[in-house]
Structure 1
């Protein structure tokens, strides 16, 4: 095999690979389109299976713009869902400093003992409690 045969083989392999990727993208778009009827999807599928190269070109010419619009709309929906998830997650989480402040307030009011405060503080900070015995609730007998 000479150099140009290798280059030609690489070229045709890349063309084949690009066509396969495009075919999968078209099938994803075809079955993700909720406005097209089942019969329309079936006809496009038959056309793409029996005339694959021609079918891909015709699909891109006939439905390329709407394919792009559906992809853009889906990306925007995904971004909005992600933004909402981040807002919900950020709003519900409290910081370690807030938790320590609440624990200190409970200790100052006498709701929990100093030993319980130290144990909860160590647990909150991810360290082992300094005492070897577990704390007991203040109201327990």
Structure 2
């Protein structure tokens, strides 16, 4: 199961990077955002005051988050010290990401009354990373040779 959760984490992080990169591109290039007809209102969400923090698009923080997860996964493979601690850093990133995604999803549904499919995809990616990390932590807890 350990390898499966690592692969799932890799896939979710890679999808998250591409998703966030697309949202950042749309924000910086001021190009039209694709939103599946009848699925939501990406324009309202992506142009709202909640789409930026300190003048920086939230998508940039998303890219940084997913790249940090990928970096930690790589470091865990290469550096012995990181094998033991990367999972805890990824857990922290995942926890913060899930909580922030819940906040933004609340804003979408109850304040903006609009949903962005790309934002929901990012929320699914970070939630997947968080759940996979919890599963790995449970397995790690019961391993004799941590």
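Each reported figure results from applying straightforward, stated rules to the coordinates on display, with no laboratory input. Model, not experiment: these values are computed from the prediction. Cβ atoms are built from the backbone, for glycine too; each structure is taken alone.
By the measure relative contact order in percent (Cα under 8 Å, 6 or more apart), tell me the structure among 1, 2 with the highest figure.
2
Identify the structure, out of 1, 2, from whose coordinates FRET efficiency 1/(1 + (r/R0)^6) of positions 37 and 125 (r between Cβ atoms, R0 = 35 Å, to 0.05) was calculated to give 0.90.
Traced to structure 2.
One of 1, 2 was used to compute helix-only ellipticity at 222 nm (-39500 (n - 2.57) for each DSSP H run of 4 or more, over all residues; to 500), and the answer was -25000. Which one was it?
On the way: 1: -27000; 2: -25000.
Considering all the candidates, the number was obtained from 2.
Can you tell which of 1, 2 yields 3.6 when distance in nm of label points 7 Å out along Cα→Cβ at positions 5 and 61 is derived from it?
Comparing all candidates, it corresponds to 1.
Given that P(r) over Cα pairs in 5 Å bins from 0, in percent, derived from a single structure, equals 2, 10, 19, 21, 17, 12, 9, 6, 3, 1, 0, which label among 1, 2 identifies that structure?
This figure was derived from 2.
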